[in-house]
Structure P
Amino acid sequence: MAPRAQEAPNNAAASASESDNGPTASAAVSPGGALSPEATLTVADLARLAEHFESAEQPFLGYAFHMAHYELSADSSARLASGTAALNGAFFAGRYAEAEHALRRLATDFPDLRRTFRWQYAVLLLQDGRFEDAALALDAADLQPADRDTLGARLAIAEALLALHESDHPAAIAHLEPLDTDAAFGPEGTAYQVAAARIGLRDGPPQSPRSPGLAAAMSAAIPGSGQLYSGHVYDAAQAFGLTTVLGYGAYSAWRYELDAGGPTGYVLPALSTLVAGAFYLSNVRGAHASARRFNAYREARFYRDAIDGLTIAVGDGGWMLGVRLTP
């Protein structure tokens, strides 16, 4: 499970304060989280219930009770803690609309932390592999020059990941090149992974290691050889077998009609030739597509390997999330 969003540094504690406790709070919710039938539910009980559902791995119910506590609590620090926990609960439950709702409430009620929450939400989306949504959240954060200085390598790595997802390796290099990998930063191994990613990205993705034109020409000469050239053995065997069998069938049909004597019937030979020709052309087109598919896979693997190498930094919530940006 990805790390949770954090409250901004130097803010209040993450649990509801004692000022929320009503006179019947201890009677309302037992330590195990169960409600006493005759007790009155207090604001502090909502926080306890939310924590109970979180510990029971029911994040969406945790979200619901955290939001209820957020709406009813009068303590600012407790509201901030509940709102942050609600954002986490909705996110980890896969309820992104509710997570956006919690984020908007936090940004509205705590305007000084609006950019901080937007940044944290973008990081959570990156951790979840939702790159398009992460790009939108990062744009919505409206980061200022001071924020970029504060985030430093964090922002460079996040923007490089978004560029790699768009298969834009020049932009990814531009984000990573300024980073000083001789000095340690982020989780252990991050500087090494950034340096390794830069070396791989400078060479760029593999440039057409298999020629589609050559593959098509090979299969035109020997059916299936183009697919074999592209590494698709099953497709090669299928193309060779079908084309050979159907071609021999068409040849046999013509030989039979021509050698039989008497009036020559052209219907069966013509149909068999048409079918064999269609499969022959399909074999040539398949070889061309096979080479293009091989190249596309190699390029996709190039970008996937680069993304996987950089996720070591994104996966550490303490480093990526533990910042406070400008109001």
Structure Q
Amino acid sequence: MAWVKFFRKPGGNLGKSYQPGSMLSLAPTKGLLNEPGQNSCFLNSAVQVLWQLDIFRRSLRQLPGHFCLGESCIFCALKGIFSQFQHSRERALPSDNLRHALAETFKDEQRFQLGFMDDAAECFENILERIHLHIVPEETDACTSKSCITHQKFAMTLYEQSVCRSCGASSDPLPFTELVHYVSTTALCQQTLQRRDESFGELLQAASTIGDLRNCPSNCGQKIRIRRVLMNSPEIVTIGFVWDSDQSDLTEDVIRSLGPHLSLSALFYRVTDEHAKKGELLLVGMICYSSRHYCAFAFHTKSSKWVFFDDATVKEIP
């Protein structure tokens, strides 16, 4: 699920806001083919969400070049689909080139192989990671390149730390980067029942730290909940829900807990960036899974309508 920043024009209301990360209202809404045996719904759903994010699509188009890997180049394959989305007259397009590039890139790990179903959230995250490597060919979490869409737009730069309220001891800050913030649906539903008056962001924070207790750094005997601090202001925040099983009975509870607005100050223990403290994000994209099949939803801010993507099928939701 993807949330993006929004900004109000002076004197304007939400309907007239300029939203640089929002869905482009005039973006062509084409489907992606998924022939019998291809099992490409996980990839198609991830691609649709990326395409519908205006800020990502525009940034990708403006990049002057990349480190190309020929037929296994995920960057080229993704740009090829985006070009077809924009210029093709077909109502549904093949995603075969990107599927082949993914399979070739991850053949050693046996992930995203041809004909096999895979995880859409992990596909989404790995596409972002490969885009980073095509732009800045170094495997690092601490990427500061201004041209790296992955880290400039999606990355959450964090550190986690344990602070004992009993003796005051604290652990050394551990820095890390997230492209997708994963949260257990079971933990989220538990927190929703216990914290009925809290915001969606506060529920996510509580769910992501529940049960994650550490020993006091000075070994005073206390158990301490970890604190996660956000140090930057990402323009796009992606939340991945982790389910205990393929057939969970928590689906309706999770849907009821969702909020269209997300505050970064609520999502993390503390936020240090001033823009992130004040910013609010809006839900604009979702990838859903049911009965071994993925589909996607995207929100068009201009029309205030959600659009449903199920491979080649595209429908506006009334």
Structure R
Amino acid sequence: MPELRQDVFKNSWVVIATDVELKPRDFPINRSGGQHVIANSFCPFCEGQESTTPPELASYRRDGTEPNTPGWQVRTVPNKYSAFNPEGTFYSQSEGMFTRASGFGQHEVIVETPSHDLEFHELPVEQLELVFKMLRQRYNALAEDKRMKYLQIYKNRGLFAGASLSHSHSQMVGLPMVPESCRVMPRYYEENHICLMCKVLEEELALGKRIVWESEHFVILCPYASRFSYETWIVPRRHTEHYGEVTDLEISELAKAVKRLLTTLLDKLENTSYNIVFNTAPVNVDYQPGHHWNMEITPRLIVTNGIEMGTGYHINPVSPEIAARVIREKMGD
């Protein structure tokens, strides 16, 4: 029986349309094929092509190698085709009913490996740890710029997730405004004097049916109001507002969890496209308690349709209870 579920984090609704486990080929995108970005003979992210990108902002390298030369393990560069301009300041102006703002912002690319043919989930755990440490380093570096108000870390993998290059990479954008979605958790804390994510995590662990995997520092779950089929969240047990506060020990555990989860999802869902999004607290604004960072991993199995565009109600044909059971059993194999 279909049902509507309220997403307490985004203050919206999701339609859970079925309670039947669908097979990968039941999804429209998988039936159409073509999940992968078309390969190009030239890749600016490959080792040896450092001169074709803007000068690197940070890197982990082998001893004795110079910036912007081969020998790197993880490399961060400005996005050459950014929609944002890192120069100047942010301003906005109104003209009657219409408001516009300057396109200020910082957009960076984190190249996760010098090896073109290695997918993110195929990287050794030690390499994944370097990636997550680089994300932490760049997060904290951008947070020092008082013009930045929100830092968005994300990853697009595959054609239907919006990737334009197949070489494994993540991105980070520093924005001069705080997204409206960041208002929900502080509002809940103000009204209830408890972190919304901590409360949800407590209830999910008590119920168990949407829990995929647990470790000392992290919980993987399929959220109650999943917008996407097989949507999974990785949530730190420790109440931490900013990704920049993650410890080396937590990064080590996070790398293992991400590798295991992505390997399972891509095997189960026939190498689907996916997005990874980090939700974290704003920076350089008046402090509001209640934020709790987490990672969302969303397989892209269905294209957005008219009802979602018109109402904002996502239709998910796989319940999170079924998705959690399927992933949990697959991870246990």
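Every read-out reported here was derived from the displayed coordinates using simple, explicitly stated rules and does not represent laboratory data. Note that the structure is predicted; figures quoted are calculated from it, not measured. Cβ atoms are built from the backbone, for glycine too; each structure is taken alone.
Worth a mention:
- Here P(r) over Cα pairs in 10 Å bins from 0, in percent, for residues 116-227 alone was derived from just one of the structures P, Q, R, and that gives 11, 26, 40, 21, 2; the source is R.
- When distance in nm of label points 7 Å out along Cα→Cβ at positions 60 and 284 is calculated for each of the structures P, Q, R, the largest result comes from P.
- Computed 66, 48, 42 for Cα extents along the principal axes in Å - originating structure among P, Q, R: Q
- Read-out mean count of other Cβ atoms within 10 Å over residues 164-171, computed value 14.0, structure in P, Q, R: Q
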